[in-house]
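What follows draws every value from the coordinates through simple rules; no lab data is involved. Quantities reported herein were computed from a predicted structural model and do not represent experimental measurements. Cβ atoms are built from the backbone, for glycine too; each structure is taken alone.
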Structure I
Amino acid sequence: MPSRRLFSAAVLAAMAVPPARQASAAPADDLRRAVEGQGRLHTLLVQREDELLVAASPRGPGPDRPANIKSCSKSILALLLGTAVERGEIASVGARLGDVAPRLIPPGAPAGVADITIEDLVTMRAGLEGTSGRNYGAWVSAPNWVAYALTRPMIDRPGARMIYSTGTTHVLGAALARATGASLLTLARHRLGDPLGFEVPAWTRDPQGFFLGGNEMALTPRAMLRVAVMMRDGGRYEGTQVIAPAWMRASLEPRTRSPFSGLDYGYGWFLSPSGYIIARGWGGQVIAANPERRLAVAITSDMSGPARSAGYFGELMDLLDGPILALA
């Protein structure tokens, strides 16, 4: 069980206020109790403005060791896409896959694959049958992951509904690598890691050498928190505009909706009714920012089980919307 010493001095001070101010301590007490009740939680970091309010690591490797952020990688990929659009390496999100990276399209791809846009890929509205869930194992066992994803049946028109699929974001990552002439690892290190001041270890590659777009990236919880701070502050970090304001505005406009959580989805980021911008990964990995409340949050969890919207992820949303939001 986490002890009080796992929380930062700011929250501990709130817990120790005299009786006349006990009401103001209630959110901190609620948060401590909530953390104690989460047996899968590894690390929770909460920052308000420039103050680290909570630094709790009840279990797991702690805040300074890299953790697999799972599908939070999709949100990082979307930020890298924004840098490519800003630099003109990709003309716009309306660009067609057939124009950006035509050599990725395999023989036998369904009609219309070349017309899938970059926006369709980053919002997971490619129309192709998904490769996540029960289809994930067959996909990563294929000799060519991009070709496999692009030869799935077309089950809806591109640009229609969200079909959650890591194959779709992997195609986006491969197209981004082709358009920029740099690997996703290089892009992540130079365009995010360097300006935010954190390391990005190498992660899984497919048989053709493309780094997996949308899964398996590892960051420390402290690095995740820096990404959250940047998202909270409109793409800026410590005075540097890391992600262009225009891309930030476009990213946070609802484009579709998750069929699982019901949350709106922009360019790679979930958007909650309470004002959070959220990256979500298998098992309960979360990067969250609430610009209005000036909060940034990083959460890592035990990955031995899923974090369903009606299960553990729902509990984490209750944590975000309840005692964490009350700290603001």
Structure II
Amino acid sequence: MQDAKGGILLVDKEEGETSHDVVEKVRRALRTRRVGHAGTLDPFATGLLLIMIGEATKLAPFIAAETKGYDATVRLGIETDTYDRTGKVLRTTSTVQVEDLTIQEVLKGFLGEVKQVPPPYSAIKVRGRRAYKLAREGRAVKLAPRKVRIHELVATEINLPFIRLWVHCSSGTYVRSLASDIGKRLGCGAHLAELRRVSIGPFRVEKAMASKDLQEKRDVEIRERIISLVDALPHVPSVEMDKEMAKRVRNGYCPRQDELDLAEYVSGHGQPFYKLVHKGELVAIAGLGDTGEGSYSKALRLERVFR
């Protein structure tokens, strides 16, 4: 691990374990409690889970907002109460009328910004309680639709009643709901049969450590796979600071644009966030806010400070 303060670990989650199970494995392997994750995967799903260690837990909102890529298999003709294969079957219909061209046309209708109703068996809170707990008690759960964005939705294989999909979507998208909605538009119903997350932002599952290896590898071997804080958000531009300014920022001082010479970054990158760095160490993440005095008058604000 390049940064002793923490970093992120890419883990390939196995089927059957929860995201929290993986967190506990990392806690035991590294002998530290300050571990979290970004982007929950359901127990039946596999694939990329980003584990945040130490100061990297402060990066959670930035990492969670990244787009996600999934390899998903939808089973047509069967609807379940959870919208996936683990649920109770509600309805079974024939898929004889479904044609490949119809499927392709239906998928096109989901591209772009769409309103999606989360599944009733989800962790969303309803009147202070998790929706899935209410659903398990047999209570009716009505969740408000949310705006999500589907960047890509491609049928990579059609072998009815199964459709294999590549899904590239915004944070907050429920692939279970997407599968259910596809079935409804095709008129035969559907549920999510398999799900594997292959990417989160710039990170790919091919670079991840298998979850089972967390129990077999030595502490030092795992730490060598940890991505440092400064490299955890590779697409966010870095702004170098001197030693004195880094010290002031760590003490809560928010520098002005002219103190960091941000003009070229504001006009060149157009990014909402910047990494404030000193000699390869992430000191803070700063955001830009409009002061109301013109398009080039932006005030910095400290979003996160790293000790």
Structure III
Amino acid sequence: MTGNASELIKKIKDNICTTFAGNETTIDRVLCCLLSGGHLLLEDVPGVGKTTLALSLAHSINCSFGRVSFSPDTLPSDITGLTIYNSATKSFDYRPGPVMCNIFLADEINRTPPKTQSALLEAMQEKKVTVDGTTHNIDGLFMVIATQNPIEFAGTYPLPEAQLDRFMMKLSLGYPAKEDELGLAHMFLEDRKVENLSSVCDEKDVLELQDMVKKVVVKDNVIEYVHNIITATRNEKRFMTGASPRAMLALIRAAQANALMDGRDYVKPDDIKQLYVPVLLHRLPLSVEARMSHDNPETILKSLIATVEVPVGA
């Protein structure tokens, strides 16, 4: 089964690469997040391909897709939908919002106020929305991909910590390498557009992969290794708060997905080492003293991991 899974994952990855020119490790992390059933936050400067990457993934899967380009006047109902009075039936009908889909792209999420940002919280955590007291479920595959520009730019609103914790991973694309950027130029000249990208699988295929991820074996000593990492972040004074239990579960699930992508049915400590930064870093705000000292949160996190004993024989 893992062989068939690896083949399908490679097909999705290759399909994304036809319209997105960037680091393959980034694509692997995006697919890992998808297979884990998590949500993804892409943060970087404008023009490096955040939206293109999200659209390439969505178009590679034959499923429903919704998108909202956030702005300061975007309302919560623009996300969740609203009820409209139907004069024929003399009742109120629910008109689904764009979030009622399989893959939802929240473009420039930090361009809209917290009230609208928080409209996504219920959907991200519980796969449902509540409109005028009535709950509407989001069935099947559901993934939120949010993009944002760095919060130092004018006109942006930092995401609240509670919402950041709902994102399984946060990735930064960075500027592409020379060969990737030259490849991007060729894609442009060949007029390769994301809208013309054909799908290589459907929602059912992805749900089956997600079920396979849940069956990947995680030994007790690996679970304890993850817990020790989480505990180390809580004891680090330079972090305002440590990683939450949700973060621990997210790291375990992401490691299972990484193992499946690598053709294994068990998790190794290396899976944890590859993923702890994108899974944990955005959940660890620096203390006031650390910010004043211009400490680098990723450097702190990596130094912490070095102090945690790796299980032998895992």
Computed 1.2 for distance in nm of label points 7 Å out along Cα→Cβ at positions 44 and 132 - originating structure among I, II, III: II
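When Kirkwood radius over Cα pairs in Å is calculated for each of the structures I, II, III, which structure yields the highest value?
Answer by largest value of Kirkwood radius over Cα pairs in Å: II.
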Structure from which -13000 was derived, helix-only ellipticity at 222 nm (-39500 (n - 2.57) for each DSSP H run of 4 or more, over all residues; to 500), options I, II, III: III
Entry that produces 3.3 once distance in nm of label points 7 Å out along Cα→Cβ at positions 180 and 212 is calculated, selected from I, II, III: II
Ranking I, II, III by percent of Cα pairs over 16 Å apart, for residues 68-115 alone, the structure that comes out highest: II
